[in-house]
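Structures incoming, each one as structure tokens.
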Structure P
Amino acid sequence: MEICIAVCAALACTGLALVYLYVGKKCKLSGGEWLIAVAACAAAAFAVFRLEQKGTDVTGMVKILWVLTLMLAAGWVDAREKIVPNQLILLGLAGRGLIYIAELLSDPSGFGMLVLRDLAGTGITVAALLLIVFVSRSAMGFGDVKLLGVVSLFCGLSWTYSCFLYGLIAAALASVYLLVVKKAGRKYQIAFAPYLLAGYLITAVL
């Protein structure tokens with residue numbers, strides 16, 4: 001049963017991301033990109049399976065899957081166009097708003113503290129990441145900051161920093177590889193959202 005849920009959830013996440021690419025960005029995928037889509041679906045299924053094993057509740061699962069959908073679409077667009085679309089950030093905020101309504105109806109007494117905790121955590125995350133952008137002289141983009149802000153609003157500080165750390169490690173390894181094979185110079189800027197997606201999946205699995 002857990003495997004069926006994982007596969008269905010992964011198909012839904014990947015499918016929604018592809019719908020956004022076709023409708024919102026009018027992207028046509030190449031053969032290689034379809035293989036990447038299959039691999040992303042398999043990775044998402046394994047992540048959902050692990051979340052089921054760890055006993056993640058229904059609300060937590062919905063939050064994680066919604067952000068996973070956004071991350072899949074953002075990673076794809078960023079890899080192609082070196083940009084994280086604002087539409088995805090707005091979709092993320094709209095989804096969180098709907099979940100807030102559900103949380104308000106289910107537990108009105110604890111809703112105020114929940115919102116304050118989420119907003120405080122997101123504020124800390126965005127402030128810290130903006131400092132990184134400033135110190136690194138925009139090596140990291142504002143789109144990545146907004147994307148991680150959405151992750152924080154849904155999943156909390158710990159999850160966000162784990163996602164960022166694993167994504168940073170993956171991006172560093174990829175950069176070293178590109179330098180070694182001489183496919184990029186020292187000033188080459190890679191798209192960071194695909195590596196944040198990798199970090200997000202690693203966080204879900206571990």
Structure Q
Amino acid sequence: MAFLSEKDKQQIKEMFKDLKEPVKIINFTQTLECQYCRETRQILEEVAELSDKINLEILNFVETKEKAREYGIEDRIPAIIIEGDKDYGIRYYGIPSGYEFGTLIEDIIMVSKRDSGLKSDTKEKLHQLTKPIHIQVFITPTCPYCPTAAVTAHKMAFESDLIKAEVVEAIEFPHLANKYGVYGVPKVVINETTSFEGALPEETFLEYVLKAHEK
């Protein structure tokens with residue numbers, strides 16, 4: 001059974017008409033003991049078929065552990081990486097379904113355009129970072145506010161080589177949700193030292209990033 005309806009496919013094809021540069025999606029998956037691995041692969045395959053600008057690479061996590069380590073993928077699968085002419089530090093852990101399907105589409109378009117879409121002041125401040133920033137955004141597919149936080153984090157990762165932004169589906173990874181005290185989503189954790197809840201405006205999100213950078 002297809003994940004996307006014909007109407008969905010036509011709408012996405014229309015959105016993908018604006019794709020400019022090639023996009024590579026890497027999916028680390030596993031055939032056994034991986035919740036939603038099969039469904040995640042199916043979603044990515046159906047999306048990749050809608051544009052010749054998208055190249056999808058499916059990798060078995062068990063058989064490609066060395067490459068998984070290179071990307072910083074530990075034991076969180078299904079894992080999705082969206083690259084352009086380089087690795088921007090954009091990560092998604094879990095199935096991109098529900099409201100989060102929109103995050104996947106927005107990420108693809110952003111990477112293809114090679115433009116984060118962030119405000120010039122935000123870009124300038126991100127370019128001044130001198131230390132690594134690790135952003136984790138905990139989400140659920142039924143949260144209508146989560147894509148805003150997820151996409152903002154990925155935009156910042158695209159803009160700065162020092163930022164790695166991981167979107168984590170909290171229900172699929174309860175051990176991480178428990179570790180970081182996720183009781184509401186979206187919850188954003190930066191460098192293990194700074195956190196906030198809610199879909200904050202770009203400027204406020206940036207303030208938390210800079211606060212974590214100072215610590």
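Quick note: the coordinates plus some simple rules give every number you see, no bench work behind them. Fair warning: this is a prediction, and the values are worked out from it, not measured in the lab.
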Of the structures P, Q, the one that 47, 37, 34 was derived from, the read-out being Cα extents along the principal axes in Å: Q
Work out the source of 19 here, i.e. which of P, Q gives that when relative contact order in percent (Cα under 8 Å, 6 or more apart) is computed. Q
Can you say which of P, Q returns -27000 when helix-only ellipticity at 222 nm (-39500 (n - 2.57) for each DSSP H run of 4 or more, over all residues; to 500) is computed? P
One of P, Q was used to compute Rg/Rh (Cα atoms, Kirkwood Rh), for residues 17-88 alone, and the result was 0.98. Which label is that? Q
